[in-house]
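Engineer: Some structures to go through are shown next.
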Structure P
Amino acid sequence: MRNPWSGGQTIDVAIIGGGAAGVAAARRLQSLRPDVSVLILEAKDRVGGRAWTFRLSSLGDEPVDLGCGWLHGARTNGWTEIARQLGLTVETTPAPWSEGGRTIGGAEARSAIGAFFARAEQRGDSGEDGSLDELLEPGNRWNGCVEAIGTFLNGVELAAASIHDYVHYDPGPGPDWRVREGYGTLISAYAQPVPTMLSTVVQTIDHRGAEYILLQTDRGTLRARMVLVTVATNVIAKDQIKFDPPLPRKREAASRLPLGLANKLFLSVLSPDDLPIDTRLTGSLDQVRTGSYQIRPFGTALIEAYYGGSLARDLEASGEQAALAFAGEELTKHFGSAFGRRIDAVAMSAWRGEPHIGGSYSYAEPGASGERIVLGETVDDRLFFAGEACSPTRFSTAHGALETGFGAAEAIAVVLKRTA
C-alpha cells in the first residue's frame, strides 16, 4: 500500500526507512499485532534502501542488483525462505569464492589472503583493537591483493577498519546464493502489504512529549506512539534527521560506524560464448586499486564489476565512461587487447552520492566495534533502532538488517502489550 497518509493523523508505530530492516520490522509487527497501525516513511521514491534491482531494457529487462546481491549464509538467511514463499527463484550455483565456485588464477594470492584472515582470527578480540593493515606481512608480494579483498569486504581500505569488528563478523552457516529476480525485487515484494509513504523526508523526531512522538516531515507532522529508526548511519551522523532532545551518544556511535563504499558497474559483452559462466577474476593481483569481475552471472551476456574504497569513490566521481575505461584496461590483460571493443557500460551504481543514504554498508573504525550495540539500544521504551549497522555479527548484510528489524518489532510488541 503506497502513500496512504495525508498528514495530521496518529499512528501506533512509525518506521523511518523502507530498507531491509524497516520492511522486516513492519511485516513482523503486522504478524504479531494485526490490531496495531504501522506506517513506513521512506525518503526515496522506492522501497528497498540499499537493495535496488534495476532492469536493463537494452537486454530484455534483465534484472541486475545495483546494491546487495548475495544471500550470504543462505541456508540460515531469513531472506532465503521469504524469497521462496514469494515464488522467487533462489539460484544455488556456488559463489565463485566458495567451495565448488569458479575463479580464474591467483592460487598463491588466495593462499596469502587466507593467511591474512587467519592472523585476524588468531588475534581475536582480546586486547587492544587495531586497524586491519597491522596484520599485513611487511614485504609480502601479495599485500596489494590482500588489501584489495579487504577493501571489497569493508568498503574502505584496511587502515580505516577495525580488527575486532572483522573477527566478530559471522554471516551464519551455509553457502552464498542469489535471487534470480534480484535482491531488491525480493525486498520490494515483501513490502507490498505494508502502508508506506514514499518521497517523505523525516526532518525531526521530537520525543519530548509523554504520550506521542512528533515526526516533522516535508509533508507535515505525524504523531506516533512509538518510532523505529532504520536509516543508514550517515544520516544520523550528519544530523540529516534531528532528535529533540538530542541523542549525542547515538550520533557518536553512528559517526564511528560510517558507511564504506562499494559500487558496481555492469558491462554488456558482444559474442560472450567464449567466456566462462559465473566465474570471478580480480583485475590485478598486486594492486589495491583494482576491481573484482563476475563473468557472465547467471549465464547472461554481462560482466558485473565491483569496486571498493577510494577507487569506487574516484570512479563514481569520474562517471560511467571513466569506469568503463578502467574496466576495459583491466579486462584486456586477461582476455586480450581486442576485448575492450566488445564491452559497453549499461548500468552503474553511485552509492556515495545517493541521497538519504550516502554509502554502501557500515564498517567500524578501530576501537568502535562495540558501538553497534550502542546504536541499536532503545530509548525510553518508545524510540527503537534497527539496521545492518546495529548487528554485532551480521553487519553489512541484508539479513543482518532483517534480523535487527525482526528483533525491534518483537521488542515493540512486548512494550505495546505491557502498556495496553
Structure Q
Amino acid sequence: MLSPDFIRQHPEVVREALHRRRDPQSIDELLRLVEQRRGLVTRCDGLYNALKLLKETVRTVPVEQRTELNKQIKATTEDIRQLELQIVDIDTRLQPLLLSLPNIPHPSVKDCDNESVDFELKRWGEPVPTPFELRAHWELGERLGMLDFETGTRLSGSRFVTLKGLGARLERALISFMLDLHTQEHGYTEIMPPYLVRRSIMVGAGQLPKFEEQVYACPEDELYLNPTAEVPLVGIHSDSILPPGTLPIRYVAWSTAFRREAGSASRQTRGLLRLHQFNKVELFQITEPRDSYDAFNRLLRDAETVLQRLKLPYRVVALCAADLPFAAARTIDLEVWMPGQGRYVEISSVSNCEAFQARRANIKYRTTIGSHAEYVHTLNASGLAVGRTMAAILETYQQADGTVVIPKVLRPYMGTSLLSF
C-alpha cells in the first residue's frame, strides 16, 4: 500500500506509475478523500487541545464558575465525537481505494513497448542438440507412469494431476533438495506454514482484494487457501515492530499453492505448467530499506543456484513496468529452457516489494532501542516452482528410448540414476 501522505504530496508520481503499469484507474476521488480527512483530523486535534485546556481550567476556578465550563467541555466532546464519526466514514471509503493501488515501479524498471516485451539480461547454459525427436514432459511422464492426468481430472476436475511412483518420489526429492540447499548453504530458516490463512493476511500480502477471483476461499470459516507461501510468510510478522538486531530475516517455505487461474484458458495449460494445485519452495526476506536491493541480488543468485546445480539452461529476464506483479517495485524472472516444447518457461519470479507489503501488513523495525519505528522492506522469490522444475528435468534429460537420466544432485534423494519403464 502507498502512503496517503505520499499520494497527496506526489500525485503526479502516482499517476505516472499507473500509466506505466497500464492501469486505467484514477486517483482523483482518493485525493479528495485524503484532503478531506486531513482537514477533519486537523480540526479534531484542535478540539482535543481546547478540551485539554478546558479540563485544566475547570479544576482551578471556583465551583460557581464551573457550570459554564462543563457545558463547554460537553459540547466540545460531542464535536470531537461527530468529527471522529466523519473520519471513520471517510476511512471506510478511502481504504478500498488505497488497497487498489499497485506499487510504484523502481527507477531501473523500463517501460514496455506495444507488445509488452520484457528485457533479457543473460543466459546460462546452452540447449543441447539431440539426434532424436524430443517429447514434451506430459508425454514422457505418462509413458513412464509418473504423471496421471486422467485420474487427476476424474478426482478433482481439469488442471489437476496425480503423481505416481517415481513421479511422487521425484517431486519429494526436488522439495528436499531445494530446502536443504537454501537452509544449509544459503542461510534460510525453514518454515512450514498453514495452508489456510485469514483474509487480513491475504490483504497484507497484496493478494486481496485485487485477486479475489483468482483464489480459493472457505467463506463459512473466513479462510483462504494459500496461492503462494509468500502470503503466510508476510503474515508471520504482521502488526509487529521488530527489535534492533533482528534484520535481515530469511525464510524458506515449502507449501502447496492453490490458484483458480480464472481467465487463463488462452494460455499454455497442458501438463504441469498451470495447475490449480502445485508445490513451490518460496524464499522470503525482510530487510532494512537501505539493504533491500543487495538482498534482491542475493535472492536472484539463490534461485539461480538451484537451476545451475540441476544443470538446467535458463535465461534471466527483467520485467517491464506493465508486467510487474501488483505488489512489486522490481521483478526479475528466471525462465527455464523446455526442449520438448522449444521455448523458455517462467520458473521463478524474484521481486522486491519495498515497503508496499510492510505498510499493508504493518511490519516495522527499530534500528536502536527507543528509536522511531520505520517500515521494513520485503522480498520474495520462487526457489523454485517444483512441478515446472520436474517438467524441465523430464524434457532436458530425456533419452532416445524414452527414459530420463536423473541429475546427479538428485540421485542421493532418489536412490536411482534413471527414470525408466
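Where a number appears in this text, it was derived from the coordinates with a stated rule and is not lab data. This is a predicted model, so every value here is computed, not measured. Cβ atoms are built from the backbone, for glycine too; each structure is taken alone.
Engineer: Could you figure out which one of P, Q the value 24 for relative contact order in percent (Cα under 8 Å, 6 or more apart) was computed from?
Structural biologist: P
Engineer: Which one of P, Q has mean count of other Cβ atoms within 10 Å over residues 13-20, as calculated from the coordinates, equal to 29.1?
Structural biologist: P
Engineer: For the read-out Rg/Rh (Cα atoms, Kirkwood Rh), a value of 0.98 was computed from one structure; give its label from P, Q.
Structural biologist: The read-out comes from structure P.
Engineer: Here's another thing I want to ask about it. Tell me which structure, out of P, Q, gives -12500 once helix-only ellipticity at 222 nm (-39500 (n - 2.57) for each DSSP H run of 4 or more, over all residues; to 500) is calculated.
Structural biologist: Q
Engineer: Out of P, Q, which one gives 34.2, 106 for Rg and Dmax of the Cα atoms in Å, for residues 61-148 alone as computed from the coordinates?
Structural biologist: Structure of origin is Q.
Engineer: Also, I was wondering about something else. Assuming 15.0 is mean count of other Cβ atoms within 10 Å over residues 37-44 as calculated from a single structure, say which of P, Q it is.
Structural biologist: Q
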